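No value in this document is a laboratory result; all are computed from the given coordinates. Only a predicted model underlies this, so the values are computations on that prediction, with no experimental measurement involved. Cβ atoms are built from the backbone, for glycine too; each structure is taken alone.
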Structure P
Amino acid sequence: MLSATNTNVSVLLATFNGARWLDEQLDSIMKQQGVRISVVASDDSSSDASMEILLKWAKEYPILVLPPSPNRFGNAHRNFLRLIRDTELGDTEYFALSDQDDIWLPGKLLRGIMCLVSQNAQGYSSNVTAFWPDGSKKNIDKAHPLQPLDHLFSAPGPGCTFVLTRSMFIRLQAFVSESFDQLQSIWVHDWLIYAFVRANGGKWYIDSQSNMLYRQHANNEIGVNYGWRAVLKRLKLVRSGAYRRDILAIADSVGESNSVVDSLRRLRFIDRLSLLLKVRRLRRRHAECAYLAFLIFIMPKS
């Protein structure tokens, strides 16, 4: 039976100029039910009061604020890599990731742990409820059946929903520590973590239940893939070659070598056709497969 007395969870929190939201986020983390919480926070040289807020909370709650880095990380991906590398294991049983600006529902972490246990999985993510400053909300549905190679093409939902078992986090930490410099050029930490777990034989579970409010604002580094602006932004990334480079960089970093990766690396016309025939194995939703098929034919070779 999971309870507050026997389930220790470490929350890895990355911050950068998030002072306006940070109190609300920390409050929702500390109000998690059925688990014992500790937080490890890394601030990326914020110019606002983020560090002061972290230190204020650390006086009353189990929050370890890592020493400032001599150089800016420059994005959340690198900040989370630092957190993964430098977090001490202690007696933590589960590890979760947190952004600085969301609101967690009280049962978020316990729900994730219960799903990991019931599904005998090592990695967990879930749907989220995106919300905007005007009060509008939308459920973001990521809970579709996993496909053999979908981990090479997208994340299983926002990293702020992730929960990992201790055994998988130990493996992830060793991987990040050994490859820290090489991993700096990859853009998205949640996609990399998912790919690592799947490529190393771990089982991943995507929960259809939303357990958090996922704040959308002008300063989101990524945000939800919703609306025509998001579509145009991602098309621009594909046309620039960044999406293909990220796929290949992630595949190389996690040691994934197969015919799909080879075809994407060469990207001749015959390779594009080959990828088209395999597209159902590469994304979880039928609509995403159709979209990926289109992207494969507009994707530049270099």
Structure Q
Amino acid sequence: MRTLPAIFAAALALCGCSDDFAPYSRLDRLRILAMQGEPATPLPGDTATLSALTFAPAGETPTLHWTWCPVSAPPGDNYACPIGQAEAQQAFAGALDVSANSTLPSLDLGTAATAAFTNPFSLSALATLCAAGLDAPAYAQSFDCEGGFPVTVVLDATTASASLRAGFVLRLPVGISPELNHNPLPSGLHLAGVAFADPPAAITVPPAQSVDLRVDVPALAIETRSIPPSEGPPGQRLERLTVSWFADSGTIDKSRTSFIDGLATLEQASLNRFTAPTLANWPAANLAFFAVVVRDDRGGVGWLVRQAMLEPGP
């Protein structure tokens, strides 16, 4: 039996092609498709639930290990945190919000399906770090705080046959009146005009034929945000959304679609095409898995996982 656990999640980029050059949208190997924190921007003392959307091939269930790093842990260094627990405690002691937590949370967040991260930092102290950087005996660094103070969350996923590491940046609120972000959550998925249901609905699709694949993204999922300094003068604009599409059989026309106010509509971002497999490649027991990930341009992430009983039509 195939597994597609919707186990949990702010934005990341993951997984290229397998050895046989399967497209990005094809689910055919161990994948970490998305990660998020809920809430997306936890205030001091608030706890964000960290979760991830993973996929493992038939018969495999990944084990997970969560860690975090208070400084940059870039993908080029395999998301290795350059500072240890003791050094991090020393370096960030002055940034802690003593009313919330007097010690830095453990950099090891455990091996459960989800992890809990409690924001230990003061809003004003983070604003100072964003402006002046960190200059401590253990570590020195400047910070790119566009959208909030960046901490790195890392996930290791392992099965009997493969292992994978991915990371994402969780943005923490900064300053007196921080701008909070919310995860953009899709609400429904449709194939050939038929809504996916639980238990899986039977959807008739002719082999090797293309049909519409559509995700429902509420207009309220698109928030108004401040224009970042890198884009121009101060002001407000709508968030930009990127939708990533996945399936474990057939092919999807576009691996990503986008909403950009004035350039690409939400309707355009929400619509794709799915080409059913040939009869020779029809999924076992007619069961097919689909996943859609929606990301905004501030680190917010949401997803929807559905399965359908594909009935080969004429």
Q: Could you figure out which one of P, Q the value 31, 53, 15, 0 for P(r) over Cα pairs in 20 Å bins from 0, in percent was computed from?
A: Q
Q. Given structures P, Q, which gives the highest value for distance in nm of label points 7 Å out along Cα→Cβ at positions 52 and 268?
A. P
Q. Quick one: helix-only ellipticity at 222 nm (-39500 (n - 2.57) for each DSSP H run of 4 or more, over all residues; to 500) came out at -12500 when computed from one of P, Q, so which one is it?
A. P
Q.
Given 4.2 as the derived value for distance in nm of label points 7 Å out along Cα→Cβ at positions 76 and 284, which of the supplied structures P, Q does it correspond to?
A. Q
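Please state which of the structures P, Q yields 3.1 when distance in nm of label points 7 Å out along Cα→Cβ at positions 132 and 172 is computed from it.
Working: P: 3.1; Q: 1.7.
Here the read-out was taken from P.
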Q: Determine which structure produced the value -1.05 for log10 I(q)/I(0) by the Debye sum over Cα atoms at q = 0.20 Å⁻¹, for residues 196-251 alone, calculated from the coordinates; the candidates are P, Q.
A: P
Q: Work out mean count of other Cβ atoms within 10 Å over residues 68-75 for each of structures P, Q, then name the structure with the largest result.
A: Q
